[in-house]
Structure formats: structure tokens, C-alpha cells
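Student: Below, each structure is written out as C-alpha cells.
All of the numbers you see were taken from the coordinates with simple rules; none came from a lab. Just so it is clear, the structure is predicted and the values come from calculations on it, not from any experiment. Cβ atoms are built from the backbone, for glycine too; each structure is taken alone.
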Structure 1
């Protein structure tokens, strides 16, 4: 039985095993376990950051949707306001055009009346001249009935 079990060899093997366990634990297991703990903490932190960024992204998307909806409403209001302003301006332009047309018509009528007066005066003077020339040829006098012809020419209206 001595050959199967040697106490000195067993103690040396136990010391070697204890050294291997100590070295493995000290330089491999403990650092590896702390590395795994740190990685787990990092993973949890990243998951929390991802959840936070997903929440931020959802909020940003909702805000963008709200801004777009509000912009559409504002655009419709602006378009209706522009249309209303255009209608008002069209009405004002039409009123101004009517006023200008009335002014032009009134000026045209006054110009026509003035032209008529001038033509009437010219015709009167020509009629008087013709009548005086006829009077001169008939009565051999240039000034006979001049006053009568002038008063009669003024009383005649065309």
C-alpha cells in the first residue's frame, strides 16, 4: 500500500494544486468575473440608453408630426387669408375702374358739350357772315340789319 499512496507525494500534489488554484483564481477567475460584471453593467447602461433614445426618438417623431400638422393648418389659414385679400383687392380694383370709367365718361361728355358749344358758335358766326354777305348783296349795305341778325342768332338753339 505504500506504493499506492505516498504522503509526501500527496502533500506536494496538494501544494501544487493549491498554487494552481491560487494563481488561477488570483490572475484569471477574479479579473474575468470583474470583467464580466463590468460588461453586464455596460450592457444594462446601454440598454437604458437605447430605451431612453427610443423614447426621445418617439417624442421627436410626435413633435415633428405635430409641427407638420400645425404647419398644414397654418398654410391653409394663410391661403384663405391670401384668397380673401385677393378678393378684397379685386373688389377695390373694380370699384376704382368703375370710378375711372365714370370720370372718363363725365370728361367725355363735358368735352362733347364743349365741342358742341364751339361748333354752335362757329356755325352762328358763319351764318351771320353768310347772312351779312347776302344782306350786302340784296340791300347794297354792309351794316343793314346787323344787330337784328346777331340777336336772332343768339336766340336760336341747336
Structure 2
């Protein structure tokens, strides 16, 4: 996808941006809101955070190498963007905690080996500021792998291609 944008629009002549009210933010701005949604989720459901800390040695999305990203959203080592694992690590850090378990837990919207895999999926975790979510661009509410009003719904709905003029 990114190579196509470079080819069609010119390298460095575009970016992905997220609409937040009357202004636009870059990837890291969107990640801050994404992370805050997880922080709000853990605040409402502290028992989930407690179980995660107890069971997990760390978390990842699509490849175990995601762990190498640590707390850095800009460190994307696979072809797919992974945010939820970094957001979760940062939330654990913001709580002054660390993982104590021995299970590397995959966080995805599928039935994983651990029950928290699905429960902490960005397609399941509710977005904490629904009033800033853009209207659905394609009108296909409910036709996606993620739930309406979820963190992933925010990430997809508010994202667009911004071209330099």
C-alpha cells in the first residue's frame, strides 16, 4: 500500500493522518489516543490488567519480534503496523507495573491460546472518546472484523490519506 502511494503521489508527498475534531494528527498522535483508550479500559477493568500482569511475560500482535519494539510506536519491524502491543506495554508502565508471568501473549482479534488475546484485541476494546470518531466512510457498520466503537474502529474511521500540495 505505501509503495503504491509513493508511486502514485511521489515519495514524501503524502502521509497518513487522523482527523480529531477540527485538526489532524500524525501516527504518533493517533497512537496517543489509542493508548489512552487502553488506559481507560484498564481503569474500568483493573482485574483484566491484574490478570495480564500475572500471566504475561510480554505481548505481541502478528510476530514475536513485535516485542523488540518495546515502548516505541515508530519501531515497526514487520510489514503490518502493530500498535496494541506497544499501547498495552506503555499502559503497564504508566501504572508503575511490569509483566510477571511466563506466557508471551498474542493480542489479536482471534481465538488465541490465552483468553486475554481476544479480550484485549483492539477490535474489542472500546474507544474512550466516541464523540471524536468520524462517521463511517463506507456505511458498512458492523461489516468489519472489529466492533463499532472499538479502538480499531477509531483508528480506521479517523484515518485518511493526506497529500501535500
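Student: One of 1, 2 was used to compute P(r) over Cα pairs in 10 Å bins from 0, in percent, for residues 46-133 alone, and the result was 17, 52, 28, 3. Which label is that?
Tutor: 2
Student: To test your reading of the models, identify which of 1, 2 gives 1.06 for Cα Rg over 2.2 N^0.38 Å when calculated.
Tutor: Among 1, 2, the structure yielding 1.06 for Cα Rg over 2.2 N^0.38 Å is 2.
Student: Assign the value -10500, calculated as helix-only ellipticity at 222 nm (-39500 (n - 2.57) for each DSSP H run of 4 or more, over all residues; to 500), to the correct structure from 1, 2.
Tutor: 2
Student: Figure out for me which of the structures 1, 2 the number 2.9 belongs to, where distance in nm of label points 7 Å out along Cα→Cβ at positions 22 and 126 was derived from the coordinates.
Tutor: 2
Student: Going by mean count of other Cβ atoms within 10 Å over residues 86-93, which of structures 1, 2 comes out largest?
Tutor: 2
Student: Same structure again: Among the shown structures 1, 2, from which was the value 0.70 of FRET efficiency 1/(1 + (r/R0)^6) of positions 6 and 94 (r between Cβ atoms, R0 = 41 Å, to 0.05) calculated?
Tutor: Label of the originating structure: 2.
Student: State the single structure among 1, 2 that was used to calculate Kirkwood radius over Cα pairs in Å, for residues 14-61 alone, giving 13.5.
Tutor: For Kirkwood radius over Cα pairs in Å, for residues 14-61 alone, the value 13.5 is produced by structure 1.
Student: The value 10.1 for distance in nm of label points 7 Å out along Cα→Cβ at positions 38 and 110 was derived from one model only; which of 1, 2 is it?
Tutor: Computing distance in nm of label points 7 Å out along Cα→Cβ at positions 38 and 110 on every structure in 1, 2 gives 10.1 only for 1.
Student: Which of the displayed structures (1, 2) returns the greatest value of mean count of other Cβ atoms within 10 Å over residues 54-61 on calculation?
Tutor: 2
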